[in-house]
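**Student:** Listed below are the structures to be examined.
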Structure 1
Amino acid sequence: MPYLHWLETVRRHADRSAIFGDGESVTFAELAAAVSLRPVATGPVIARAGGVAFFVEVLRAWRDGQAVIPVEREAPEPVLQCPPPAGICLVKHTPGASGIPRGIFFNSAQVIADGERLIAAMQLAPATPNLAVISLAHSYGFSNVVLPLILHGVPVHLAAVPFPRVIADIFKSHAAMVVPAVPSIWRAWHRAGILKRAPISLALSAGAPLALALEADVFADAGLKLHNFYGASECGGISLDASDVPRDSADDVGTPLPGVSVTCGRDGRLFVKSDSVATRYDAPRSDDMLGNGAYLTRDLGFLDSVRKLRLTGTSGAAINVAGRKISPAKVESAILATGFVRRVHVFGIPSPDPERFEEIAVTVEMNPGTQLDTLKSAAAAHLQNWELPRHWRISAGRGDRNR
């Protein structure tokens with residue numbers, strides 16, 4: 001169980017800092033004490049990202065043999081189609097590649113396998129903290145930041161915002177750091193000039209395609225190699241570019257991690273086998289293949305002659321905005337719920353900014369008398385900022401036009 005690993009982590013690192021942030025730090029012993037004060041959980045625990053309380057709720061759930069469901073700080077409480085079965089300790093609630101929010105169930109062995117694999121492959125260690133600028137409620141952040149702290153005592157420095165000045169100050173407080181981020185964040189830091197002489201021992205990029213130009217520019221300007229990392233919510237880490245120099249092909253996502261098998265499956269989709277593949281979804285569909293250590297992704301690709309994994313596209317419906325997977329169905333439901341539209345269709349379009357990858361577009365047929373600004377304001381009450389469409393098109397019947 002992950003909680004048994006945590007008890008060993010506390011025993012070994014009790015007086016060391018576990019979490020840094022806002023000019024303060026919490027030791028492993030203090031974090032354990034905070035967990036001990038929480039009441040017994042009698043059902044699944046919702047852990048909201050942001051601050052030490054997130055870690056406390058994760059550990060509380062596992063202390064009491066319950067599943068934890070990580071979510072964003074302001075996100076509505078997730079609704080599962082069925083309760084987590086016995087033995088499930090983690091539920092990732094995400095649109096994933098399918099674009100439809102679902103719960104993904106993991107047992108303890110699967111969670112531990114994912115964490116241990118990444119810790120070994122990335123050589124994470126207690127002496128070098130992780131910088132937390134990505135959401136810890138998402139699969140990438142949970143696997144790369146939360147699990148190393150719990151399983152092996154790798155400290156975390158929480159950054160409230162990824163603004164260059166904030167991050168530059170954090171860099172001054174550590175001799176070395178591991179930094180998992182997304183391409184749009186790496187670009188902002190590069191443009192701000194804070195990566196030169198930054199104490200980064202390992203720079204990871206995931207969540208969205210890493211442009212060759214950005215990778216090459218960061219390497220040339222700061223001598224920093226951005227390591228492309230690829231994974232999926234359903235199975236955790238899949239592959240890592242561990243090379244020391246920039247890639248020469250944008251579809252290169254490195255080589256499969258130890259213990260991960262990748263082959264070309266049905267319809268050209270990547271077929272992954274590993275001991276960290278989830279048990280099942282809360283709402284399976286007929287075209288799913290998940291369980292028994294195997295997962296048929298919705299990404300298209302192949303292994304080349306030197307066993308590099310190449311991504312060539314996706315068959316999924318989710319919209320990838322700067323590393324966040326947005327559910328078109330969720331956005332459509334929110335816009336319909338305003339009562340101002342008759343029909344709505346949400347879809348992704350390529351972004352002119354390569355680090356954003358895609359942008360959200362919507363076509364709507366509005367009710368007579370409705371103003372577009374009124375509709376936008378009403379939709380904003382139901383959606384997070386990053387879920388709001390950037391491009392609005394009013395459909396035929398009211399005069400086609402884009403906004």
Structure 2
Amino acid sequence: MNLLSLAWKNLWRNRRRTLITLIALSFSLMLLQGSHNLSHGVYSSMIDSGVRAGSGHMVIYQRHYLDSRDEKLTFAPTDLTAEIAALPKVEAVLPRLYLPGLAQSSRESRGILLTGVDPSVEKMLNPFLRKLPASEWFSASDGHEAILGSRLLKELKLKPGQKFVVTMQHQSGELVSDMFRVRGVVATGIKTVDSTLMMVGLDRAAALVGVKGKVHELAIILMDQNAEPQVWPQVKMLLQKRPDIATYSWEEAMPNLYNAIRLDYASSNFIFVILLLIVAIGVVNTLLMSVMERFREFGVILAVGARTVRLRLLILTEALLMGLVAMIVGSCLGALLTWYLVAVGIDMRTFVSETLEFGGVVFDPVLRAAWDLPWMLRISFYLLVLSFLAALYPAIKAGRICPVAAMRHY
């Protein structure tokens with residue numbers, strides 16, 4: 001009889017045990033694929049939110065700025081902003097200045113991080129500003145209007161429309177002051193940001209400290225975060241004549257977010273390994289019980305001249321068929337679960353506030369998955385291989401059966 005046909009019939013001699021094992025394998029694969037795709041989607045959302053509010057998918061700094069964060073390490077972008085923005089796969093380039101200073105109202109004073117931005121593009125791309133009404137956003141880059149963090153506004157005891165004074169150090173070393181009016185208020189959900197954020201026009205910030213036409217960073221926002229390998233060499237070519245500046249990835253510019261994702265991903269992998277071990281134990285148990293139940297039968301087969309190799313191949317074929325069925329059924333269930341998590345997601349707003357913070361980044365509390373088809377195919381193949389490897393011990397045990405002793409076995 002054909003080996004495949006015989007193996008298939010042997011699997012269903014004990015339907016209950018085979019069904020239980022197949023259900024366990026299929027659901028394990030479904031959980032692996034669904035949880036990974038959910039993590040993949042959440043990580044992608046976190047990275048997208050983080051880079052838009054922070055350094056960008058790629059960022060240009062003056063050399064050594066990333067290590068020291070020295071506000072004196074500025075550079076003139078000249079035509080770089082327009083040239084990089086014109087590259088394929090680049091959505092926008094955000095020039096920014098970061099200046100520490102002191103904000104003073106008539107009643108209180110607080111340390112701030114004044115951020116100079118280009119108002120024409122920042123509002124559209126920065127997730128911190130999504131809920132800010134258009135009427136509260138400043139349109140002039142050299143105006144005296146400012147956006148404040150919600151906690152900073154409260155600590156300064158100010159209200160929208162009121163004025164306050166900002167003091168900081170000029171490039172010459174002297175202290176300079178300027179007056180601003182509160183135009184809008186931003187609540188990011190991150191305590192340190194809401195307590196220090198002050199956003200003004202780029203030209204006004206540069207003029208205040210005497211660095212007109214200069215920036216600390218050019219944050220490059222890509223249309224697709226997977227496009228970095230294509231854009232990176234093009235940006236490098238544009239910087240060949242600028243040895244004073246360098247390009248960095250978001251992983252280098254935002255190590256807190258990168259390390260937080262790596263740590264969370266490592267814990268997810270540990271759970272995946274545990275699930276795969278459970279799968280392996282299930283396959284070993286099923287096939288080993290099958291071998292023990294057919295101990296006398298195998299003894300007869302060997303006594304009439306069957307080769308040990310063929311008997312072992314039969315056990316391995318049964319495992320492969322079981323793994324193949326579980327791979328197909330589990331992948332279909334995993335695809336359905338992923339489709340649901342992509343379309344509907346998991347709403348965490350019942351348990352938490354309107355925003356979630358992780359690694360210094362705020363993201364949507366409705367957790368949604370994202371398709372990672374290569375990983376789904378890979379983990380399905382791993383399940384098949386694991387089923388095969390788990391059958392090695394039962395197959396070896398079946399091949400060591402002594403025909404005489406087996407035929408006396410009841």
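**Student:** Among the shown structures 1, 2, from which was the value 22.0 of Kirkwood radius over Cα pairs in Å calculated?
**Tutor:** The value was obtained from structure 1.
**Student:** Shifting gears a bit: Tell me which structure, out of 1, 2, gives 3.4 once distance in nm of label points 7 Å out along Cα→Cβ at positions 369 and 385 is calculated.
**Tutor:** 1
**Student:** So helix-only ellipticity at 222 nm (-39500 (n - 2.57) for each DSSP H run of 4 or more, over all residues; to 500), computed for just one structure, reads -17000; which one of 1, 2 is that? Walk me through the numbers before you get to the answer.
**Tutor:** On the way: 1: -7500; 2: -17000.
Comparing all candidates, it corresponds to 2.
**Student:** Hey, FRET efficiency 1/(1 + (r/R0)^6) of positions 177 and 313 (r between Cβ atoms, R0 = 35 Å, to 0.05) derived from one of 1, 2 reads 0.00; which structure?
**Tutor:** Details: 1: 0.55; 2: 0.00.
It traces back to 2.
**Student:** Once FRET efficiency 1/(1 + (r/R0)^6) of positions 17 and 65 (r between Cβ atoms, R0 = 35 Å, to 0.05) is calculated for every structure in 1, 2, which label goes with the largest value?
**Tutor:** Result for FRET efficiency 1/(1 + (r/R0)^6) of positions 17 and 65 (r between Cβ atoms, R0 = 35 Å, to 0.05) over 1, 2: largest is 1.
**Student:** Check the numbers for relative contact order in percent (Cα under 8 Å, 6 or more apart) across 1, 2 and tell me which is largest.
**Tutor:** Evaluating relative contact order in percent (Cα under 8 Å, 6 or more apart) on every structure, the highest lands on 2.
**Student:** 1, 2: which one has FRET efficiency 1/(1 + (r/R0)^6) of positions 209 and 233 (r between Cβ atoms, R0 = 41 Å, to 0.05), as calculated, at 0.75?
**Tutor:** This figure was derived from 2.
**Student:** I've got another one for you. Can you spot which of 1, 2 the value 0.35 was calculated from, given it is FRET efficiency 1/(1 + (r/R0)^6) of positions 81 and 217 (r between Cβ atoms, R0 = 41 Å, to 0.05)?
**Tutor:** 1
Read-outs throughout are calculated quantities, based only on the coordinates presented, and are distinct from any laboratory measurement. As the structure is a prediction and not an experimental result, all values here were calculated from the model. Cβ atoms are built from the backbone, for glycine too; each structure is taken alone.
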